[in-house]
Structure I
Amino acid sequence: MVVFGIDPGYAIVGWGAISFKSNTYKALGYGSVETQAHTDFNQRLEYIYDELYAILNRCRPDALAIERLYFQTNQKTAIKVAQARGVTLLAAQKLKIPIFEYTPLQVKTAVTGYGKAKKPQVMEMTRRLLKLDEVPKPDDTADALAIAICHAQAAGSDLRQAMFRKGI
């Protein structure tokens, strides 16, 4: 199974593609889509869409896993992140890639076994699970890989399989 993870944003969108086979993870590729701060916001959204569509079209993953938005104290930032997340989801939808959402708590639990793990712990476990020499940079890229790992674990679980069968 090939899973494409996304850490949504509008300045930096982290992405990572992994394969998961026989309980082994392998990083297939990762990086970030970055936009310039003083660029018109609509142009930033277009750039994010175009870049992610091209990457997804090349990768053709079995699933896209993305972090579910949670309430932020800065509502203006939350709205912009939601818009960037929307164009990301549109790119996956246009390519008919199934989309799955996970909360930060679910990602931390899947990667470290502890839902209150700190960011450095999640990043280090992501590095270890993927057998990488160093933690990918920027942090958004490591987060995207962690989200992909979360889906790979959830997709193979008995609970997830039961949910698929029942259409939940």
Structure II
Amino acid sequence: MGLLQTTLAAIYPPSCLGCGEMVDSDFGLCGSCWGQTEFIGGASCDSCGTPLPGTAIEGVIHCDDCMRDPKPWAHGRAALTYSGMGRKLILQLKHGDRQEIARPAAGWMRMAIQPLITEKTLIAPVPLHWLRMAKRRFNQSALIAKQLSDMTGCDWCADLLQRPKRTLSLDGKTR
């Protein structure tokens, strides 16, 4: 198996997920793209995962939006902000058929949710309406959920949630 992997690496060297430049390992980012990716570390809202000023602290903290309009769930996390390279990677996964991005995205997500994982944790991807699923051919959320399940050992259920209502695309809309 080692010879096959070496041969494949010589023919298809690892490339940056963001720009295609050669990198040291598969599913990585080059220094420039890494610098354009805003990973969320330190303090963040316990409900939505929005980064907050300061360092992580014990206890529950919420952003202004979640205090004003509480979410119907207990905890929410995000691995990176939806800007710069983070936005580019997400859009490439969703609309560019770049399914290989799901694996590193799950790894980044695992780091964000690690403190919340228990033996009872169940991972459930956000579903697509069947018409959008037919158009896109895959659910990016399910791809990440499967990888996240593999990395954490948590169970996952691909069809736990349903989206019976066809909603408009969020493309171009504000928060």
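The numbers here are math on the coordinates, done by the rules we state, and not lab data. Just so it is clear, the model here is predicted, and its values are computed rather than measured. Cβ atoms are built from the backbone, for glycine too; each structure is taken alone.
Just checking, which of I, II has the largest value of Cα Rg over 2.2 N^0.38 Å, for residues 36-91 alone?
Top value of Cα Rg over 2.2 N^0.38 Å, for residues 36-91 alone goes to structure I.
If semi-axes √(5λ) of the Cα gyration tensor in Å is calculated from each of I, II, which structure is the one that comes out at 24, 18, 16?
Details: I: 24, 18, 16; II: 28, 21, 18.
Label of the source structure: I.
Matching task: -10500 is the computed value of helix-only ellipticity at 222 nm (-39500 (n - 2.57) for each DSSP H run of 4 or more, over all residues; to 500). Pick the structure from I, II.
Values: I: -16500; II: -10500.
Only structure II yields this read-out.
Here distance in nm of label points 7 Å out along Cα→Cβ at positions 52 and 148 has been calculated and equals 1.5, so which of I, II was it run on?
I
Name the one structure among I, II that FRET efficiency 1/(1 + (r/R0)^6) of positions 44 and 116 (r between Cβ atoms, R0 = 25 Å, to 0.05) of 1.00 was derived from.
Answer for the origin of the read-out: II.
Using the calculated result 14.9 for mean count of other Cβ atoms within 10 Å over residues 28-35, pick out the matching structure from I, II.
This figure was derived from II.
Work out relative contact order in percent (Cα under 8 Å, 6 or more apart) for each of structures I, II, then name the structure with the largest result.
By relative contact order in percent (Cα under 8 Å, 6 or more apart), the leading structure of I, II is I.
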